Structure 1
């Protein structure tokens, strides 16, 4: 590919995305597949990436810079965590072993926290994407997803963070528990969501009881699937907000994630009087990878 300088790679549990980049940070081409970390053995990672990027490669070696679960213990190679407080994703790169001489594979580190114990992989690159556009950002970033992160940022560093397994709990309850008979696909009912948010924020200790009420309402009053989905989303996000109140109370929050999920978090926070800015998580990931590559390039020149 003409003008190819490096390749940006966003490698999560369920998805692999690659971007051909020129020296100015412009995207020359992009490709994606369902070859996420969760579907691959260690020997599968290089072939999975090459299936996407081989049309871009020439004879000489090219740097591929990756973030996400590719650096997990179950990934291509384990990339060490950086302990907080620290600047995210700008040092501590790990080189992955490769057989194809055209590929120089580097993986960004995740972040770790000793007390309370916590880790993140991938979200630190989105945080770096925010800092690349606003180096003076000082506040809290919420990163909704399977494992939602709340990160306190100050002086260009991640000071502390907290993880909630809200997305994974939603998937397990909606697909594997008795609630699967009540919670259908599609958009959640917004009124049901709002009511459940208020309910769990005020009485989080009733969460387990309220969850079974979703099933009971389906049996006794033929509750619509969308209402059940709205209540399940609201109960779980409400419980998360109750637990993370010190992060968002009285603050301005930046939310970065998938648009539909970010919209639910924004709706819940705005109902509590919180000022919210929403960013696209995929856009921030690419911006963060570009900033990390810039730092790498400056370090070797």
Structure 2
């Protein structure tokens, strides 16, 4: 599933070419991932794209309704790429790849296209006033949070650190790839309890998360299977992975074989030597005879 760096890369690509463009038509294929297909067909034609931004793993299109009869309403188009979703801009006459289900015709002759093989994504249009209800439950953005906010979000919780980093109510945008890569950098086992991490460990983890995410953004994300950027190009950060999906291969740091465990229902890759497992406390004896 595309994570923060992949979504940010797509957003930056779209933000470079879409603001100011008007959507003049909507053509839909399969619509089971769209909350209200009729609303897209009714509301989007005539709107002008003001901005494309990221909120966690969501792409948000800020739209301005140009029709005076609509009172200049502000609309938002929310897109989640799911596991295999792709958003690209292409010439209107260019052949569309298989599984392209949404075509937004633009006023310059190009199309914004949504392609999704498995259709686990999501698309919805709503008024800007509903933004808080829909997106307000998500946690901190790890690239916007201060060190103090980051530490406070983890130190008060007695859940495993891998589960906390993946919990979108704690940090929006984090996913399996960059959580594993960040934990490896700071030698923290994915099963460590957040509340048990020292202040120094939390400080190092904060910096590692930000460094890993920013490096991945500079490399245009990780192309594991279907991910491509807004220009249809693959990312390159998968070439820099140190633990993710490297089970049985040697650790880049100590040469120990990378292992895989399940944490929070997800495969977690780690080095058993660099990232020591937490000790299990044995129950105290009762002293009875």
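What follows is calculated from the coordinates using simple rules that are stated; it is not laboratory data. Keep in mind it's a predicted model, so treat the numbers as computed, not measured. Cβ atoms are built from the backbone, for glycine too; each structure is taken alone.
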Item to check | Label whose coordinates, when Cα extents along the principal axes in Å, for residues 76-171 alone is calculated, return 43, 36, 25 (choices 1, 2) | outcome: 1
Checklist entry - Comparing structures 1, 2 by distance in nm of label points 7 Å out along Cα→Cβ at positions 60 and 148, which one has the largest value? => result 1
Item to check | Structure from which -7000 was derived, helix-only ellipticity at 222 nm (-39500 (n - 2.57) for each DSSP H run of 4 or more, over all residues; to 500), options 1, 2 | outcome: 2
Item to check | Parent structure of the calculated result 13.8, 44, given that Rg and Dmax of the Cα atoms in Å, for residues 156-243 alone is the read-out and 1, 2 the choices | outcome: 2
